[in-house]
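Q: Following are the structures in question.
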Structure 1
Amino acid sequence: MPQRTLYVFTHLTEGWAPAGRLSLTQERDVVASSFAYGTRYIDRPEAFDIDPVSLSLANKARVRGAELFPINQLTQFGGIRDAAPDAWGRRVIEAQRRVPANSLTEADYLLGAGSDRVGALDVRESLDSPVHAGAAPIRSLPYMLEAAERIEQGLPIPAALADVFGAGPSAGGARPKASVRDEAGVLWLAKFAAVGDTLDMAWAESCTLQLAGRCGLAVPEVKVVDIGGKSVLLVRRFDRTTAVTGIEQRLPFVSGLTLVACDEFESRTKGYGHLAQAIREHVHPSLIRANCEELFGRMVFNIFVSNDDDHLRNHGFLRNAQLPGWSISPLYDVVPRPSVAFERQLHLQVGQQGKLATLDNAMSAYSAFVPQRTTAVAIIRRIWGELRQWRITFEELGAAHPGIGRLLDQLAPAMRDLDDIASSALQAEIRKSIAL
C-alpha cells in the first residue's frame, strides 16, 4: 500500500517548530500510522505531547529515536486527527481543488487544512514548507457567506472567491464555517446558516451558550452579526490567547475522542463516565475535581435543553503551558433539538439506563464525577435555577433579533421542565432550599 511521509509542526512561544515525522499507510482511508519525534523537539523545554494518549512525552527516554504507533489498534493518532479538517473543511478543500467529494487521501486533507487550524499543530509536506494561508479579515464575511452557499449547493467557486476560505478548512464540523480576524486581529469562528435550516441557528446557539454561562458553565465569548439579512454566529476562538505575553499564542487542543482513545464507530458505545475517567488520567491534578464537576454540569444542561449532538468530538481539552497540563475547554456546539417525543436520549451514555436523558439516570452514575450525592444535586439545582427562566433569558439575549418570538416558539419543544426528566423524589431533593 502507498505510504506518505508528512511533517508535524507545533507552535511554541517563539513560533513554529518541527516536532516529528508522520508516516501514513493509506489507500483512500488511512490503514496505519506511525510517528517519530525529532530529537531536538524532545529536548525543547516547551515541548508538548502531539497526542497525550499515544504520543506522551512523560518518559522522554522511551520515545527518543522510537517509531510510535496509535494505541488500541487505532489507524490514526487522535491528536493529529483533531488537526485534520472535518466534514465541512473537506468540502471546502474539494471545492477549492475542483475534485469530487471524498476523492482525496487523508494526507491531502491534512495538508489542505491551513496553518490557522484548531489547536497548536500544523501538518506540512516537508520541513521547509511555508506556513499556509491564514484567516481572512472579518470584512470578508459577505464573500465567505456567498462561497459557503455555493459549496453547499455543489456549485464551483468563482476564481474571485477561491481564496476567501483560506482558513475555512481549519474548522471542524459539518456546518458551514470559517475562521476570521476582527479589526483588532482577534480570531473568531464564523458559523453560517446551512441549507435546510428551519430555525435561526446562529441566534439559537448564541443564546444557548450564554444561558449555559449563566448556569455556571465555562463558555466562549459569542455574538451574532447580520450579513445581508442573514445571521452569522461569531465564536471567539478559545484555542488562542494573549493573556501572558500580549502576543497571540496557540493552545494545544484535543477532542474527547482522543482522550478516550477510540475511533468514531466505537465512540457510539461511550459515555460521560468514560470522559470523566479520561479527565482523571490526563487533566492536570489541580483541575481534576473542577473539570469533573463541569462535565457533570454539561451533561445535566444537555438533558434539560435536549442537545443530542454531544458526541466525543464536541468535548474538547486545552493544554495550559503555565501549569503545565490539560483541562477541559469551554463548551461549544450546543443547540437545543426540538422534539415531540417525551422520552429522549443523548448521544453519549448518561448512566445506568444508557443514553436516556433524565436526571435520575444522571444521578445513577454521579459517583463517576463527584464523590458526594449532595454535590451532584447542588449542580443540578444551580442549572435548573437558571434554565427554568430560559424564555426570559432568551428574550433578553436575543432582543436584537426581530424574530425572537418565533424562535422561542420553535425551541420550546426542546426545553424540558423538571417534572419531565426527574422522579418525584428527585424533584423534591432538587427543589429543597431553592426559592420558588
Structure 2
Amino acid sequence: MNKVLQKPRLSFWQIWNMSFGFLGIQFGFALQTGYASRILQTFGADVGNLSLFWLAAPLTGMIIQPIIGHYSDRTWNRLGRRRPYFLTGALLSGLALCFLPNSSGLAFLIPPIIVGAGMLMLMDASFNVAMEPFRALVADNLPDSQHTAGFSMQTCLIGVGAIAGSVLPSVLHEWLGIKSTAAPGIVPNNLLYSFYAGGLILIGCILWTVVKTKEYPPEEYAKFHEPDVETVKRSGIMEFINDLVNMPKTMKQLGLVQFFSWFALFSMWVWTTPAIATHVFHLPSGDTTSQAYNNASDFVGKIFGVYNGVSALYALSLPWIVRKINRKRTHAFSLAMGGVGLISIFFIQNHNLLYFSMVGIGLAWGSILAMPYAILSSSIPAKKIGVYMGLFNFFITFPQIVSSLFSSLIIKHLFNSESIYGLVMGGTFMFLAALSVLFVQDGKKIQIIEVVD
C-alpha cells in the first residue's frame, strides 16, 4: 500500500480565496431570509399561512444537495471537482434574485404569489447547488488540523456577506433616498435594487473563488487519502441507499442537533418581521403597505445585520475557543446563547434593545455554520465527502419542512396568530439543540464498510 501523504497547510489568503464565494452566496441568502416574507406578503400571502410558502425551499434543498454531492464526488474536468457546481448555482441564483421581486410583472398570466413562491423555490435550489460543494471543498483541500479554521473562515465571510445583504435596503432608502414604499402588490424600489445588486455580487464572488482556487487532480488527491471502501460497481440509487444506511454514528447524532437548531433558525426567519412589527412596534396584523410597517421591516434588516456581524467576528475566535474547551462545549454554549437571544425578544418593548438579542443569536449562527461541519468532516470517508455533506443537508431541510407544515398551525390555533410566539418556540428549540450536542461522539474518521451485493 502506498504511503498516505499529509496535505500541505494552506495560508490565510489561500483559505480566504477558497471561501470568498460564500460571501456572495450569503449576500443573496440574507436578502432571501430577511425580505422574502415581506415580498410574499406584498403579493398577498396571509401571515397565518406564511410558513407554508417557505416549504418549497427546504424541499428543494433536501433533493438537490445529496444529488450535487454525489455527482461532485465523481466530477473531474477542466474546472475541477467542485467548482463547476457552485459556478452553475451562482448563475441560477443571480437570475432568481432578479426575478423574485418582479413576480408581479406576470400577474396577467399567473397570480404573483404563485410566481413568487416558484421563484423562492428556484432561488433556494440554486443556493443549494452553490453551497454544498463549498463545504466539501474545505475538506478536499485542507488537512484535518485546519478544518475548524477553514469552516470558521467560511462563517466569517458568510457574516460579512449577510451584513451587507441585510442592511442594503435600509442604506438605499436612508442614505440614497430610494423609496421604501410602493403601490399595493408592488415591491418597493429599495428592495428591487437590492435584489439586483445581490445577484451581481453573488456571481462576482463565486467567480473570484473559481479563478483564485485550485483543486487537486485525481492522481494527486489519491496521495492524501487511503481507500475508504472497496470499489463496488452499483447503480447510483443503490449506492445512495448504501451510503444512507451506513451513515457514520457521529453524523446521526449531529442530525438531532441540526434538527433543533434549524427549526429554531427557520422560525426566526419566517416570524421575525411580523413579530417585531406587531409585538414591538404595535402595528396592526396584516399591515404591509404603510410607511410604519416598511420602517419596521427595514429595522429587521438592520438587526439581522447585527447578528451576522457578531457571527463573523465570533467565527474568527472559534479555533481558539475550541482549543480551550473542545468543539462540543463550544457549540453547546453558542446554541444556548441563541436561545436566550430569541426568547428575550418576547420581553422587549423598546426596539433599540433588540440589538442585544441579536448578539446571542449571532453567537449561535456563527457556531451553527462552522462547528457541525468541523465535527462531521473528521468522521466521514474522503471519497464520499460530497455525498455525505449533501446527505447532512437532510438534517437542515427536514426541520424546516416540519416547521413549515406545523408552525403556522401552532401559531394560528394555539397563539391566536401572534407571531411573537414563533420566536419563543425557536428559542426553546435552541436550548434543546445545546443539550443534545453534548451527547455527540466527536472523534477521528470511522471506517465505512460497504455491503457487496
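Laboratory data are not the source of any read-out in this text; all were calculated from the coordinates shown. Bear in mind the structure is a predicted one, so any value in this text is a computation, not a measurement. Cβ atoms are built from the backbone, for glycine too; each structure is taken alone.
Q: Could you figure out which one of 1, 2 the value 71, 44, 43 for Cα extents along the principal axes in Å was computed from?
A: Computed on structure 2.
Q: Out of 1, 2, which one gives 21.5 for mean count of other Cβ atoms within 10 Å over residues 73-80 as computed from the coordinates?
A: Comparing all candidates, it corresponds to 1.
Q: For which of 1, 2 does helix-only ellipticity at 222 nm (-39500 (n - 2.57) for each DSSP H run of 4 or more, over all residues; to 500), calculated from the coordinates, equal -9000?
A: The read-out was computed on structure 1.
Q: Figure out for me which of the structures 1, 2 the number 8, 30, 32, 22, 9, 1 belongs to, where P(r) over Cα pairs in 10 Å bins from 0, in percent, for residues 17-240 alone was derived from the coordinates. If you can, show how the numbers build up before the last one.
A: Numbers: 1: 8, 30, 32, 22, 9, 1; 2: 8, 30, 32, 19, 9, 3, 0.
Structure 1 accounts for this read-out.
Q: Using relative contact order in percent (Cα under 8 Å, 6 or more apart), single out the structure from 1, 2 with the greatest value.
A: Structure 2 comes out on top.
Q: Can you rank 1, 2 by mean count of other Cβ atoms within 10 Å over residues 265-272 and just name the one with the largest value?
A: Comparing 1, 2 by mean count of other Cβ atoms within 10 Å over residues 265-272, the maximum is at 2.
Q: Taking mean projected area of the Cα convex hull in nm², for residues 345-416 alone for each of 1, 2, which is largest? Present the calculation step by step, with values, prior to reporting the outcome.
A: Details: 1: 5.7; 2: 6.8.
Across 1, 2, mean projected area of the Cα convex hull in nm², for residues 345-416 alone peaks for 2.
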